[in-house]
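Structures incoming, each one as structure tokens.
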Structure I
Amino acid sequence: MTTLTRTETTESPPPTAVAPAAPVATPRLMSVDALRGFDMFWIVGAGSLVSALNKMSQTGPTKVLATQLEHADWEGFRFYDLIFPLFVFIVGVSTVFSLTKTIEQAGRAEALRRVLRRGVLLYFIGIFYYGGFAEPWPNMRLLGVLQRIALAYLFTGLLYCLFKPRALVGICTGLLLGYWALMTFVPIRNIQLAPDNVARLAQQAGDADTAAYFSNKNSTNASTIKNSPAWAGAQRIFRATNDRVNGKFEPGYNVVNDFDFQYLPGKKWDVFYDPEGILSTVPAIATCLLGVFAGLLLKNPAVREQRKVAYLIGFGAAGVVLGWLWGLQFPVIKKLWTSSYVLVAGGYSAMLLGVFYLIVDVWQKRAWCQPFVWIGMNSITIYLASNIIGGGGFGRVATRLAGGDIRAFFDQHLAKGAGDMIVAIVGLLLAFWFVNFLYRKKIFLRL
């Protein structure tokens with residue numbers, strides 16, 4: 001935690017001197033913390049709750065809910081595809097309030113140092129989250145969810161410190177259009193980087209070992225094996241492909257995945273590429289900048305509260321419509337973080353922020369969202385805690401308390417899936433107890 005202290009002088013100013021006015025403190029917006037907590041709520045256990053509900057009663061509504069809590073396979077958008085960009089968007093909102101205060105109290109140079117320090121620290125926390133140095137190189141994921149958040153915050157924070165809002169709008173627009181142009185017009189080798197396709201091409205080339213490796217669904221991720229013969233075989237096939245194509249957006253068959261295969265070291269989540277890869281981090285910065293624009297609006301005292309709500313919902317709806325229209329040519333794809341996806345996710349994020357701001361900070365209806373605030377003020381802490389606990393997070397602990405015969409009893413005497421429902425509820429209660437304990441003890445992880 002970085003603590004900024006302010007040194008006061010005991011000397012009184014001369015009678016004719018006018019003491020400078022202290023900066024007016026901007027009140028903390030509970031709606032931002034509540035929305036962040038609402039976002040994390042789905043990660044720490046609410047998804048399991050909906051899944052259990054669907055097992056108990058597979059009706060139309062429960063099936064729709066369960067489907068919405070799964071990622072789209074590739075192209076398209078579901079509620080669960082909003083969770084990650086919403087968090088990045090909120091990072092941008094928070095950046096406005098935290099860095100403005102730092103600049104006013106300690107100067108721009110200190111704000112820049114703070115951004116660098118926080119960004120680097122969060123990046124290495126991301127390395128730790130994915131296993132740290134537990135496995136030998138190259139079985140280490142250099143880019144993942146936390147690393148993307150770290151890089152989005154780092155570059156957005158630097159831009160916010162160095163440029164005025166109008167310039168930031170131009171930069172955000174340039175990032176989205178530049179990414180679109182890159183993916184649409186830059187040619188790539190005419191080969192789809194998918195295990196089945198690489199196995200087929202290896203078989204045609206007479207490389208039986210490489211073909212057998214990638215045909216086997218149980219083979220270890222080749223990107224995690226040092227001096228892997230299978231990986232070398234895939235590289236030979238890739239380099240032997242001389243045909244070029246452009247404007248492709250299929251899995252393993254686009255500029256972003258092609259670039260990861262060639263230049264991203266270490267473990268790649270999808271064998272040949274990573275959904276949080278190098279180039280797709282660029283539009284994620286644009287997502288964070290959209291949050292900055294929302295933060296600037298909320299911080300502007302010249303705009304009435306009701307008008308702020310109208311702007312957030314109105315511009316958000318416009319972003320969603322524009323994103324889907326752009327998606328007719330540049331599909332909405334989370335794993336590529338396409339520019340159309342940025343607008344759709346950013347639009348929904350702005351609309352959600354508008355609703356939360358209206359209810360929590362304008363209408364002052366706050367009792368219902370207090371548990372979300374507990375989570376929101378320690379979002380990184382609970383995310384790390386779930387990882388340290390292991391597979392299933394708090395649900396894993398809940399299984400030790402309410403699994404086995406207890407789960408079987410509810411399945412048998414109440415309804416099929418009721419046992420999973422009890423375990424999910426216990427897991428959520430444990431998560432809420434944990435963040436409530438931290439909140440009451442005033443323990444907050446601030447990087």
Structure II
Amino acid sequence: MLSKQKTFTLGMQHVLAMYAGAVVVPLIIGGALKLTPEQMAYLIAADLFTCGIATLLQVFSNRFFGIGLPVVLGCTFTAVGPIIGIGLSSNLATVYGSIIIAGLIVLLIAPLFGKLLKYFPTVVQGSVVTIIGLSLIPVALNNAAGGTGAPDFGQPRNLLLALGTLLVILFVNRFFTGFMRAISVLIGLVAGTAVAYLMGMVSFAPVADASWVNIVQPFYFGTPEFSVGAILTMVLVCIISMVESTGVYFALGKITDREIGERDVVKGLRAEGIAITLGGIFNAFPYTAYSQNVGLVSLTGTKSRNVIIAAGGILVVLGLLPKLAALTTVIPSAVLGGAMIVMFGMVVAYGIKILSDVDFSRNENLLIIATSLAVGLGSAAVPQVFDLLPTTAKVFVQNGIVTGALTAILLNLFLNVRREKEVARRPQPVA
């Protein structure tokens with residue numbers, strides 16, 4: 001049984017692991033839509049607050065919603081482009097109207113999505129989880145180099161910071177056990193940030209400028225407005241998130257030795273639909289299960305739901321206290337990148353572990369794995385090959401997780417399910 005202090009520390013580690021993604025999304029969207037500093041501060045605070053609520057909705061499992069796994073929810077990157085597009089062509093009220101409706105639709109179609117679980121046998125599950133991890137590796141390396149678009153991108157000092165952070169995490173895992181090993185990522189982040197401070201790469205100005213208290217309020221940017229085109233776009237974004245989250249559920253199920261069934265997936269997606277709707281009400285974003293936290297659960301071996309409850313509580317508090325939230329933003333991108341390398345790598349490793357249960361003597365399984373990984377990784381690494389397609393199509397095909405998952409599902413139907421049916425129809429030899 002973990003003490004309260006250890007539970008809080010492990011929860012903070014989960015928060016720091018997902019924090020960059022949670023903050024980058026409002027920064028990108030706010031910058032593109034030219035929001036005022038006051039509006040930007042609200043957007044970040046509302047996002048953190050709703051991340052916490054969304055996470056708690058998932059972990060507090062009941063008969064209607066919540067999968068009860070150690071999963072952390074954060075804003076989906078898939079929504080960034082569509083939100084900016086809708087915001088520029090109309091206004092933020094239309095953005096949040098579309099998010100509210102999309103969340104309600106996710107809530108309603110969750111049972112239908114759960115029926116698709118039979119199309120996720122082990123070969124598909126393992127392929128999807130592996131694709132999730134592989135598609136995130138470029139994100140880790142971009143951060144290790146200083147962050148995409150940074151003026152010092154690729155500078156040796158960034159690469160050394162990332163390497164140093166990674167080595168600290170590996171060192172702690174090699175020479176320590178128990179709680180120290182469980183917080184290896186947190187130790188790496190703190191050590192990396194301390195070194196970066198000595199190198200003059202850390203500024204506490206955002207902490208000084210941030211206010212002490214911020215009250216998240218519904219409809220901060222005005223009464224929601226509704227547009228059919230905007231709603232359809234946001235529904236597509238949320239369907240993509242549902243595919244990603246299902247892959248995360250399978251990965252966490254394997255890590256925690258829990259069999260994930262149709263009812264579990266439905267409850268998890270219902271919680272996600274509620275979280276998305278709350279994101280629209282509080283003027284935040286659509287939410288999805290974060291893969292980096294899967295890697296953290298795997299790396300630390302800590303599977304307690306109390307840790308995730310602590311993480312959700314911390315996020316809610318950070319959303320109400322901007323000065324504390326700003327304190328966590330001083331971690332340099334290179335330091336986060338070093339930690340991400342091992343966390344995202346662990347997601348890949350668990351995908352491979354799932355695939356170890358697949359019958360590799362069957363050529364059909366080899367084709368499913370090979371083709372889905374190639375399509376998924378290719379879509380994630382070179383999304384520009386689809387630039388000439390219609391916008392609606394690009395939302396799908398430029399997401400490697402979606403293209404890889406659909407490829408695995410369709411090939412399994414074609415190569416395995418159809419073959420099994422053909423074999424079943426053949427007349428059996430008479431003894």
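Sorting I, II by percent of Cα pairs over 34 Å apart from high to low puts I first, with the largest value.
In this comparison of I, II, the computed figure 4.0 for distance in nm of label points 7 Å out along Cα→Cβ at positions 48 and 248 is attributed to I. Work out which structure the value 4.2 belongs to, where distance in nm of label points 7 Å out along Cα→Cβ at positions 184 and 232 was derived from one of I, II. Derived from I, not from the others.
Match the computed value 0.05 of FRET efficiency 1/(1 + (r/R0)^6) of positions 344 and 400 (r between Cβ atoms, R0 = 25 Å, to 0.05) to one of the structures I, II, and report its label. Value 0.05 for FRET efficiency 1/(1 + (r/R0)^6) of positions 344 and 400 (r between Cβ atoms, R0 = 25 Å, to 0.05) corresponds to I out of I, II. I, II: which one has helix-only ellipticity at 222 nm (-39500 (n - 2.57) for each DSSP H run of 4 or more, over all residues; to 500), as calculated, at -20000? Going label by label, the one that fits is I.
Quick check on the output: 25 is relative contact order in percent (Cα under 8 Å, 6 or more apart), derived from one of I, II. Which one produced it? Computed on structure I.
Looking across I, II, the calculation of semi-axes √(5λ) of the Cα gyration tensor in Å, for residues 272-367 alone that yields 33, 19, 14 traces back to II. I have 0.35 for FRET efficiency 1/(1 + (r/R0)^6) of positions 208 and 264 (r between Cβ atoms, R0 = 41 Å, to 0.05), calculated from one of the structures I, II. Which structure is it? So the calculation was done on II.
Bear in mind these aren't lab numbers, they're just calculated from the coordinates by the rules spelled out. Small disclaimer: the values here were computed from a predicted structure and weren't measured. Cβ atoms are built from the backbone, for glycine too; each structure is taken alone.
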